[in-house]
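What follows draws every value from the coordinates through simple rules; no lab data is involved. Just so it is clear, the structure is predicted and the values come from calculations on it, not from any experiment. Cβ atoms are built from the backbone, for glycine too; each structure is taken alone.
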Structure I
Amino acid sequence: MSRLIVGPFNRVEGDLEVRLDISAGLVADARVVSPLYRGFEAMLVGKPALDALVYAPRICGICSVSQSVAAARALAATGSGPLPANGGLAMNLIHAVENVADHLTHFYLFFMPDFARAVYAGESWYAGTAARFTAVKGDAAQEFLPARAELMNLLGILAGKWPHTLAVQPGGSTRAVSRAELARLGALLAAFRRFLERTLFGDALEAVAALSTRDALRAWAEAKADRGDFARFVTVSQAVGLNRLGRTDLRHMSFGAYPSAEGPLFPRGMFRQGVGSILPVDRITEDVSHAWYRSDPDAAPRPPREPGMPPDAARDDAYSWCKAPRLDGEVAEVGALSRQLVAGHPLPRDLVARDGATVEARVVARLLEVALVTMAMERWIRAIDPAAPFIDHTPLPMVGEGAGLTEAARGSLGHWVTVQGGRIANYQIIAPTTWNFSPRDAAGTPGPLEQALRGAPVREGEGEPVAVQHIVRSFDPCMVCTVH
């Protein structure tokens, strides 16, 4: 048995370290370390309630809208007025732009460059993949970055700025949109659809959304060979065996995303082994038995509606600043794959039924979601009535508590707030990477990434095992969101 410490990881938002025990060329055990304490929960205590809309988005510079939406919903749940239809549509659009941009940034700039590593130089697919995806210098980045910049112009119209917009409020959006601006939004989104259909998919979004099985996906990718980057990924995935890498067999959880009068685009719920069920949100707790927080071994893990334990960096039985969230006492995986499993899309469900939750399934679900959300954005733009209100200005109550649950690109995000005398008495945040990169709990059960890393191959002499890189990146970590 040997020990290998991998980290810090490049192309990751924040600090991450992975400690691996290796035996016979395979990862026998893993511990995932979040080495940076940030503490926005503590910063918010005592602040006026609406200050959460200023502080919380600054947790992160790449998923700040998700934090804004969670904070606004938590405050609204303390007792605000009705949300106007336009306000909900605008919030969905603002949120969707960021989530779609995050998915594509992950694929083009974070995940695919690992296949341009020299370790793959002998593979038949390597030359074309390296030319396409080498970090910064590849052809794909040169095409993707301008398209991403154009997409983000929607946020300029809808949110005033990005990141850290203040347009998202408990009562809706402060930014009313004119009829001329709606036309501009439609034109920008049409241009983005052209990029997706020409460059990423090489096919219509509707055709991608209709893929229903692994066999259909592979046949489609073979027919679209060299016509789109998604098909290139599927080809590489088959060659490398990403459908056998990073497997978990866990509960999948979604808080639900993009609500509307007709119902959410992606519903709230749980999924495991082919069965969906209702999500018991009130049975979420945070275990700190292996995290650097004060711990009472006789006390039960706390729910987020209660104040968290204070930091304790002196503990020698802990190894991470990340707490261990548990759903009804069990580990849960979150992310685009979890969302689509809960939503019942047949392609992710078939992939997981065949191979489990793997690196391939996580990336496929993320790109599938790009197609699904982009089409939904087109519908939301058409549904906005410029003459109707975008926000309700009912003041928040001086006393109350609420939870703001949403889906960031990386998975389920929750903010829990208690307000007393108009000020924040308790604020707790559980981010997607807190779920996926959690340490062990009191029972010794590893978190999702720690489980996914077991069995990963480590080649002779590898200091940064490429298989470990693929598994870690398949969860698309955002470490600055993780610790609070």
Structure II
Amino acid sequence: MYKFKSKQISFSDFGQPVGMEMNPENRWIIKADSIPWAEIELKYARLFANRKGNVAKPLHLALGALIIQLEYGFSDEETALMIQENPYLQYFCGFAKYEYKLPFDPSLMVHFRKRLTPAIVGEINEMIIKHAIKEESKDDDDDSSHGPRISTENEGTLIVDATCAPSYIKYPQDIELLNQARENTEEMITELHDPKDGRKPRTYKKQARKDYLTMVRKKKKSQIEIRMGIRKQLQYLERNLKSIDTMLEGGKTLSPKWQKRLRTIRTLVEQQRYMFDNRTHSVTDRIVSLSQPYLRPIVRGKVKAPLEFGAKLDISVCDGFTRLENQSFDSYNEANLLKSAIERYFERTGKYPERVLADKIYRNRDNLTYCKEHGIRLSGPALGRPKKNEKPDRKQDYKDNCERVEVERKFSLAKLKCDLGKIYTRLAETTESVLALSILVVNLKKICHDFFALLFRIFMTSGYRRKIGICSVPLMHYKTKEW
């Protein structure tokens, strides 16, 4: 069940701690005012169709806590404690006054991530972008609420690129995965065994552990030694699986946790057996983590990290704002998604972009034909061998390359400051939610940066500024543009 708040509080209504004067220009105050909470809450309330039961935590608190966590890289427990100790964070989360008590149980952060799915976070991100654009151009007659403007002329620039958000897992090795799976099956046999049934099935636990340690402790391993180690672990594991199947056929049952892990182990054994018999190192949908079987190896071709393990995502940048176009745990060709990104641009603005800045991988024949039909210039060199009499526009190419760097800056900001560089969540659905929330936090950082940039311009252009650099000028409100 969900209950709406009485109203959306302002900074003047917030009950400040006794003896403390809070700064109205704090970044968390600015971020709170840049989010249309009332509009978002209407969509959030639709998730609770049942009118009975416990009242859910308000959207202000759920979304605010997730944004704070990604901003600082806190754990769930630290996020709850920081909100408890900081009045600015409590204002951002919608508190009416400062209260020194734990705002929620840290375990609720998992439920917040599950409720705010990537689709919902994408809608929230779009609301924040529209709200920011509306505040920047209040005097503009063309309001986004009147619908897109249909025109045959192209306008604007769309920048697209793809990257990988690596998950926090141990680097996968065949011998390590097989050893972990063997230990899991030994625990399953212990759980299924009843002393009344007689002797417990043999697992050769000590010998298997000894073989594993003998293998991994060697600094240099030959191919023959590696294959022998994998073969031994496969034999131990397959023997354990036969014992588990016999016990399950006899009426024994595993807990839901072990049932899910057992399905993953069976798939792992099939893949490892296929690669061992065929002397290959590649297989379809290869499992790289038993705890997160949905992860896949993503080949990025980078010098520092040629292979990453996580989700692949596409983003687009337009007018400085970032949008998540696609995300998937399976590797895909990002060039196939360029048309859909351009069509979504047309739905938002009513016009096709004048140019699209992208990598060479996007310049295939289908995309070039599509862009030519809609009057879009796709950056980059022409396909095939250059013609004799054709002279490339080096000035335009240089300008495109310089402006395309903006999307790389967004990736860098998201990975360094918005927790996109290392994903700690364990579930597939919560991982997807974190990826979408990271892009949302990137846009909030831009809005906050624009506000302080406006104050700096006011400071530098004010007639009251003294030559010695000390200034005493009235500040302009970033929303009303009044002194």
Open item on the list: Suppose semi-axes √(5λ) of the Cα gyration tensor in Å, for residues 26-281 alone works out to 52, 26, 19; of I, II, which structure was it derived from?
Closed with: II
TODO: Compare mean count of other Cβ atoms within 10 Å over residues 74-81 across structures I, II and report the one with the greatest value.
DONE: I
Open item on the list: Can you rank I, II by FRET efficiency 1/(1 + (r/R0)^6) of positions 186 and 426 (r between Cβ atoms, R0 = 41 Å, to 0.05) and just name the one with the largest value?
Closed with: II
Task: Among I, II, structure where Rg and Dmax of the Cα atoms in Å as derived comes to 21.8, 68 - done: I
Open item on the list: So if we calculate distance in nm of label points 7 Å out along Cα→Cβ at positions 82 and 378 for every structure here (I, II), which label has the highest result?
Closed with: II
TODO: Name the one structure among I, II that Rg/Rh (Cα atoms, Kirkwood Rh), for residues 162-417 alone of 1.14 was derived from.
DONE: II
Open item on the list: Say we calculate relative contact order in percent (Cα under 8 Å, 6 or more apart) for every structure; which of I, II gives the highest result?
Closed with: I
Task: Structure responsible for -11500, with helix-only ellipticity at 222 nm (-39500 (n - 2.57) for each DSSP H run of 4 or more, over all residues; to 500) calculated and labels I, II on offer - done: I
